[in-house]
Each structure stands twice: as C-alpha cells, then as structure tokens.
Structure 1
Amino acid sequence: MASAEARAEPADDFARQLRGFGPIGLLAILVIVAGNILFIPLSAVLVLVWAQRSGTPWTALGFGRPASWAPVVGIGVPAGVVLKLVMKALVMPLFEAPAVNAHYHDLTGNPAALPGILYAVIAGAGFGEETLFRGYFFERLGRLFGPGRAALSGTIVITTTLFALAHYHDQGWPGVEQAAMTGLVFALVFAATRQLWIPMLMHAAFDLAAVTLIYFDWETAVAHLFFR
C-alpha cells in the first residue's frame, strides 16, 4: 500500500514542480514572499493559492480543525496580551529599547488611524505573517530538511530570524529584538501544536495590546513599571 505522503503527492507535473525546489518551486517562493510589496496580506493569500494548485493539504500549513475552539481562544488571546505586557515591562527595557515606539506614535489619541492599524494587525500580522512565517516556511523547510529534531530546530531558528529581520524597515533594531523574542514564542507554539490558530490569535492579541498602549499613551508607564 502506498504511503500517506505518496498518496498526497499531486498527479500533474506542474503541481509536483511547485512542491519541489527546482526553478518553478523557487520562483513560487519568491513570488509569495514578494506579495506583500503590492498589498498586505497578499503573501498569505498566495500561500493558499499555492497550496491549492500544488496539491498541498491546508493541514500541512497548520489550518487543521481544532478539537474545540474554546481552548484555542481561551489560550491564544490572553497569552498574546500577557506576552505584550511582559515584553514591554520586562524584556525590552533589558535591551534598553525606547519606551515609546516612535514609528507608530502618530496613532496616539488618533481615532482616524484606528481602522488602518486594526486591519494591519489582524489581517496583516495575525493572519498574514503567521500563514507565511510559520505555516508556509515550516512546510517548505520541513520538506527541504526532512524530519528530525535537528531539522525542526533549524526551521525554528531560520523562520524566527526572517520574521525578526522583516521588522527592521519600520521599527529598527528594537523592532527586530522584539520580533525575535515573540517570533520564537510563536514558532515554538506552532512546532508543538502544528496548528496556526493559537499563534494567529496570540499574534493578533499581542499587536492589539500594543495598539491599545500606544493609542492611550500608556507605553511609557508600562515600560517604566519595573525599570526607571
């Protein structure tokens, strides 16, 4: 009897090339990564298109149905908020990061900016970044490196590094440092569960907590809660 992996392989040659790492497969990766240049979260949408055309099950990207949504929401949302508060009050001060995120400071007390930032953190970060950096890159690197603890560790390091560096263009090194810490948490959760739902909710809740701190001008107070 054929293995599950063999049965999952797509029948047509183009689909097989999309799942491989030849010219077509590498071009698909480049197109997907570049998608967000046009608009967010195009990269994540292209991941789903790629999965459909290549015959890759969505479960391989972390979109499996959980046994129950209650623990997913009950864990993901509070964990994201707590993670943000811990990062702001304890971790980032150790990196001597500025108390105020200057790139998003225009959001403070500005209700007109809320629709755009809420779209960015929910669709762009929670859905978009988790689909790309955890779901898609874990699938691709897992297929490239194969199974095993060392391969999984390498995947976690690579995806976390890419996720961190993606935050340099708008938030500088403090953004990279924070994204490295949070990206590692999201990657470990995904590696343990193989589902995107908790990392997605954690990520969105983390960013929504950040938006709340900025909007109400609470950043400095939280950042100086333990360190002056």
Structure 2
Amino acid sequence: MTFIDNPTENDNRRYHYDESMYVRNEFPIISGWVEERAKVVDLGCGNGALMKYLVENKNVSIEGIELSASGVEVCQKNGLKAIVGEIDKIETYKNYSDEQFDYAICNVTLQMVLYPEVLIDEMKRIAKKLIISFPNFGYIGNRLDMLFHGRMPRPMIHGYEWYSTGHIHQLSIRDFESFCKAKGVKIVRSEQLGCFKFIANNFLVNLFPKEAVCLCSKL
C-alpha cells in the first residue's frame, strides 16, 4: 500500500511506502509468463510486492530499482534486493551488462516516467524478454468523461487531479503498439484487464480494457 509524503494532499507523484503487501490483478499473469528460477529485474518495484510474489511462486532470482527510498527500505526489510534509482536515466544502468536478466519488468510505471524511450531501450539491453503493463487511457470511460465534461478525464487517475497525478504520459494500447514498433520491440503476448474476454480479443481492444499487460521481445 502507498501513502503520499504529505497526507493532507491528494497527490501521487511522491510515494511513501509502508510494509503492507498486496496482490494486483496482473501479478498472476506476469507470474505465468516468467519461467521458474529466472533472473529478473523489477523496474519501479515499489515496496517489492511483485518481487515477493514472484519469489514465492516462481523461485526467481530478482532485484529491483525504485525511486522512493521508503520503497527500497521495505524491500530490504523483507529480504529483497533493491536500490534507489531513476529507471528512465541511462546512468542508473551503468553496472548492468547486456542481457544480464531473463526478464525486465515494468509494472504500471511506464506512464509515470519522464523518458519512457530511455526506459524501454535499457530494458531491451539488460534483459532477454520484457514484461510491461500500463493503464489504457483509451478506455471508454476516459473518452466519455472528456466528451461530456470537457476536461482531462479522471477515471484512470483514481480521484487525483490532472496536476497532482504521476500519470504524465497518458497512452492507449494503440499508442503502446506504435511505440514498440518504433523502438524495435515485438509484442509476443498480451492480456487485457477490466473487460470481458471476448471484447479484449477483438477490434475493440483499445476501447474497453482498463489495463494491458504485455510480454515483449526484441525484434
């Protein structure tokens, strides 16, 4: 669970993490794609909830990078390896070699970094496979909110305002597909959350899902 640094403000740009573990809907999907005993790096690992889930379910060797010092502290208290770093800065990866990991994971964080192109380039370099999840801002609820209220949509930012959310790159599933093509990344598998399965697998894929989870490889 996360709390803001200043509890009097509804602001999710700066996180302070407590020791509560949680399981998000995408965790089982990610775990299903990761091989047993794989080497994994979790970029934007928070308090290590996903790392802990993968260790318990797949016995992986895993480490994380997280901007929030409180998140890293919780990781270390739970026996998880993590360092403080900005995952969209090249210098953060200076000690990582090419294809050092089997998987690089960025879970619901791509839309929150300033330089997503740097992040995905480094993920491609240090890992053989990429797993990326993100909220789909092309979701129909967002479109209707913009249409009827004439202001930046709020359904996908969970009660925050346009100025107090960390979601600075509001991409859709189609945006991500184009981004991957431009960056030499192939989407091998994908799952969509927050909609009926038959909708997620047809031409309405950019309209109804609230979140996408993608397994990717280098072209």
Structure 3
Amino acid sequence: MAPGVIFDVDGTLLDNNYLHVIAWLRAFRTAGIEGISAASIHRCVGMGSAHLVAQLLGEPRPGLDVLHDREYRQFHAEMRPFRAVPELLRACAGHGLRVVLGTSAKASNVEAILAALGAADTVAEVVSSSQVERAKPDPDIFLASVAQGELDPSRTIVVGDTWWDMEAARRADLRAIAVLTGGAWTRQELLQAGAIAVYQDPAQLLAELASSPLMALVA
C-alpha cells in the first residue's frame, strides 16, 4: 500500500472545462433542448454525465452523454495542461507518491488526456467513469483509484477543482485539496466543501509543494 495522490483531470490538470461547456451546449441544442445556460453547465462540469443531465433537466435523459462525447471529441486537439502540470506530476512521483488519475471522463477520452498532459510516464493508473457504476459526486471513481493504484487511504490525497471532487473525496473518506483553475467555484466554496487547502493553480501547488499536505504523506 503506497502513499498517493489522485488527480482529477478536467479543470485541475487540463484547461478544458470551457470546452466541455461548449460540447454540452451543442449536445442540448442537437437534442432540441433550449434554455440551458453556459453558466449553469459550468457549475456542473466535474459531475458524471448522468448526474449533470439530471441536475440541469430535473430528470434523466438517456443519449445526451453520447451527443456530448461526439461534440467533445472535436476538441481533443485543443486540450492543454495548465502551467507547470507536467513538472508537478513528475515532482509528486519523484517524491514517492503514486500518481493516479480519477476522472469523470469516459474511457474513449483517456488516450487524448494522457497525450495532452505531457507526463503520461508518471501516471500509475487511470480510472475513468466508464469503469465504475456511478461517477462523481458519488465516491466510486476515487474508491476505485485507491484500489487499482494500491494506495494507502490514510496516506492519499485527492486534488480537484470542483465541489463535486470535494464531495466525492469526502464520501470516499479521503482528504482533498483544491485548485481554482476550473473557474466555477470560489476558494470559500471549496473550503466549505471540505478542501483542506486551496491553491490558485497547479503552478502554485508545485512552488509550495514542500510545505503542502502532499509532502506530509511521505514524511
């Protein structure tokens, strides 16, 4: 059982939350659904597709996730990591933390995600929403990340950018820290959701890594 860090991907490592918003807007409009604002979608990014649709429409709507995935695949080439993300992943791995990605993305997006990160060699495991029954804010993705990564839960921390990441971590009995790069949630909201620390972006987390909660895992 190793110490580890479970990184959310969208809005945490990759600057792609707004790409998801556009993909969802197009998916809703293709399905003939009007009146869903970009702002309301943005606050739901990070949820699994079924949760997001139910949150926005008040009921499940099978097939919208397929439309979203079709639209989002057109943006694969536009995905970029935030500043210092490759260096952060390498620094975590270099300090003895097992790096696992726990993402609400579908398995069909994993290859593009790893290519965009620029540090795939540091990632021990990737757990996507395709591998679990329920995505965030349910805890299944993070529980599977612990199991597949062979992580010690008492020495594992989640890093995410949304309320849904913090909620899923809490329900998995894991501590979590947050970054503000997702754009939808304030520092105070993320602290209220359970974050034990909040950083402006991955670059600040890297710069302050030595004093961060992550380094306490390997002390």
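Each reported figure results from applying straightforward, stated rules to the coordinates on display, with no laboratory input. Quantities reported herein were computed from a predicted structural model and do not represent experimental measurements.
For which of 1, 2, 3 does P(r) over Cα pairs in 10 Å bins from 0, in percent, for residues 35-98 alone, calculated from the coordinates, equal 17, 23, 32, 24, 4? This value belongs to structure 1.
With respect to relative contact order in percent (Cα under 8 Å, 6 or more apart), the largest value across structures 1, 2, 3 is given by 1. As an exercise: Cα extents along the principal axes in Å, calculated from one structure in 1, 2, 3, equals 64, 33, 31. Which structure is it? Structure of origin is 1. To which of 1, 2, 3 does the computed value -11500 (helix-only ellipticity at 222 nm (-39500 (n - 2.57) for each DSSP H run of 4 or more, over all residues; to 500)) belong? Structure 3 accounts for this read-out. Computing semi-axes √(5λ) of the Cα gyration tensor in Å, for residues 67-138 alone across structures 1, 2, 3 gives 24, 19, 14 for structure 1.
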